[in-house]
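Here, each number is a calculation from the coordinates, and none is a lab measurement. What you see is a predicted model; the values in this text were computed from it and never measured. Cβ atoms are built from the backbone, for glycine too; each structure is taken alone.
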Structure P
């Protein structure tokens, strides 16, 4: 068949694939997409198929298998059946990769986004970041537990409205 012939199947480009993958959400925080989280690293379209490269938020993240399955499912709905999902662990994921939109979505969902960049050295000096309550905005908050509903979050409580909330830890 000739190029441009309407009967010749065309392979979608990386831009199309990325657009479709923007619907894949994190099963633990369903308001965030894999693009918002910054775990969608790359898309390669070749004659052999499509490779989607993702980076886990941490090496033992239980959501990664579900995310891989959802990537394959979404692309399959668009007629892309030859999909390979590759996990890249280097460089390691950092909260610096969260998009601004992702940070806004976290806050609207009731999870305080990371308060600073991962390159902050405050932890070396025993100082904690000031975490604002996502419910009332107060900065009079305290950490209840280093681990919240998932390992990537800490549990905090607001001293003003007394509501507990998750804080997405800076990694």
Structure Q
């Protein structure tokens, strides 16, 4: 005789997902990054909706596998991971806690209100995550991952990544 699946509270499942790191920026969880759009039950099936940071993100499949593993490890086996590309992800979806984690990790978070113009160049002062100075300059629009650019602080002379705003 088959037993009914345990229906865990959605808030608890969100907490589990807060433990799943972004594979490219592991200081952030996928919840901090803002790519988890929805978690809900449809009968005994758990549906997790994910919006990738961009349609060509190389980590999308791996993120889905990590979500699958995290959920199944808790005993949920009837799982659907949906990809939702509209509306597109934006850096405005990064949580405030995620922005603080980026700074503590030495990555400048996206400048508030900046738009994706050209090659995602910052449209305002970028504060150094090391000393807080805005006397900074872009060194290269291409950083360690496609979503970051290389910057340098002219005051403390430290290099740092800037998480591009889109």
Query - Which of P, Q yields 3.5 [distance in nm of label points 7 Å out along Cα→Cβ at positions 29 and 141, calculated] - result: Q
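Given a value of 1.25 for Cα Rg over 2.2 N^0.38 Å, calculated from one of P, Q, which structure does it belong to? Don't skip to the answer; put the middle values down first.
Values: P: 1.25; Q: 1.18.
Comparing all candidates, it corresponds to P.
In terms of FRET efficiency 1/(1 + (r/R0)^6) of positions 21 and 45 (r between Cβ atoms, R0 = 30 Å, to 0.05), which of structures P, Q is highest?
For this comparison of FRET efficiency 1/(1 + (r/R0)^6) of positions 21 and 45 (r between Cβ atoms, R0 = 30 Å, to 0.05), the top structure is P.
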